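The next part holds the structures, each set out as structure tokens.
Readers should treat all values here as calculations from the given coordinates under stated rules, not as data from a laboratory. This one's a predicted model, so the numbers in the text were calculated from it and none came from an experiment. Cβ atoms are built from the backbone, for glycine too; each structure is taken alone.
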Structure P
Amino acid sequence: MFNVKRYLRGPFGSQSRIQRELDEYLKNLNAIALELRKAIGAYLDHDMAEFSRLFALINELEHRLDRLRRSIETEIYGQRLLPDTRGDILGLLENLDKIPNRMQSTTREFKLQNPQIPQRLRQSLIELVDLDVQIVQVLVRTVQAFLNSPHNVKKDVKQLSDYEHEGDLIEQQAMALAFEDKSLELAHKMQLQHLIERLGSICDMAEDMGDRLMISSLKRLL
């Protein structure tokens, strides 16, 4: 559980509510990443009934995260905070929320486009979505460090950067495999490129969040 008292000055009940909702938000952020991995796995296994079930669950989790974000923002506006502090926390939520949005929209594109995934790409996509789960888990830990112990943010940001680099390599390998396949039409290759980039962008977004948290944590330590 996070200690929001170091940032918030207001009624104890309101602090506790924000703390609970932050805990809940990050728990659901981890959950939606895990469901994304299951959904892509189901799609690659051609289990469309399971994929559809997981897509519905991802939508539900994304809506839950939106509601939590709005509730936390409303509570924070009622607290007595320095403008920089309020801006840091609200900016954190706004940018965090882009990650589940991207997971939802990427899963929706798989459902609407129903792309044919060549067997040679299967392993790369599994590795990429596995990395998405890992980097989100590290991002959650980085947010915890930012809220509780800013001096610990640096080591987690380094791991985010390492995972993002690994994701870039997997993404490049997957696109190379797609474009080297002589049996695929150019339009099919471009479709695959787009979906690979969408999955890879989750790592990019997590690294960007880490950079923001690093800057904000340094301000806290001054």
Structure Q
Amino acid sequence: MISVTLAGLQALSDDLYLLQLKPEQSMPVFQAGQYLSLQVGDLPASYFSIASAPSADLIELHVQAGLVSQSAQELLQALQQQQPAKVSLPAGDCHYQRLEDAKQLILICSGTGFSQMQSVVQHWLELQDARPLSLYWSARHADGLYRLPLVDQWQRQAQHFRYSALINPRLQWNGMQGALDAIILAENPDLCQAGVMVCGSAPMVWHTHDVLAAAGLPAGRIFSDVFAFQPRGNC
């Protein structure tokens, strides 16, 4: 584990925070899309997708800390009190390198699942990867699309980047959610050479898996950490 100190804390909405940590040693090597564990004081370890690109000097995390997230509130308070903090990374096999054989990249996320995709897009931009990249981001309310200005910046910066954002207060991933599916399939009628990363709840990820598989996405071309932690039947 590597010791870190609090380098920045910014409120992105009423219950969402952008957290920046500075490693006391050199930045550990990780792949865009991987995650870490964060241990602060005597609190249990918490797990977060890394939102920063591998080239960044600081580790960026997006922390949901609303009224129902007492553990996250305690974590942020402990960091502000300068309690000892350590991170362990990298973790996860859902990352940018898994997409190296794909001709087009499709990233699908809900809520703070965007943090994983932010790392991937930033890395894609830095590499000047010429493959087209499409981002699809859903949330239950406008505040859930908390980094749209950054996404708009990506669209201005990169010719081969496009995105769609969906706000639906009744968003459910029980097989009845069709709006985002329709957008993805309409914009990507041929999925034969696509590589897909998905980040969200287990029902959302498995629903997306089934929709894209039925539309022709080859087996083994969709990646999510959910597949390791909540296999089919356990979500």
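When P(r) over Cα pairs in 5 Å bins from 0, in percent is computed for each of P, Q, which one produces 1, 6, 14, 18, 20, 17, 12, 7, 3, 1, 0?
Working through the options, I get structure Q.
Can you say which of P, Q returns 10.0 when mean count of other Cβ atoms within 10 Å over residues 181-188 is computed?
Corresponding structure: P.
If you rank structures P, Q by mean count of other Cβ atoms within 10 Å over residues 45-52, which sits at the top with the largest value?
Greatest value across P, Q: structure Q.
Quick check on the output: 25 is relative contact order in percent (Cα under 8 Å, 6 or more apart), derived from one of P, Q. Which one produced it?
Checking each candidate, the match is P.
Hey, helix-only ellipticity at 222 nm (-39500 (n - 2.57) for each DSSP H run of 4 or more, over all residues; to 500) derived from one of P, Q reads -30000; which structure?
P
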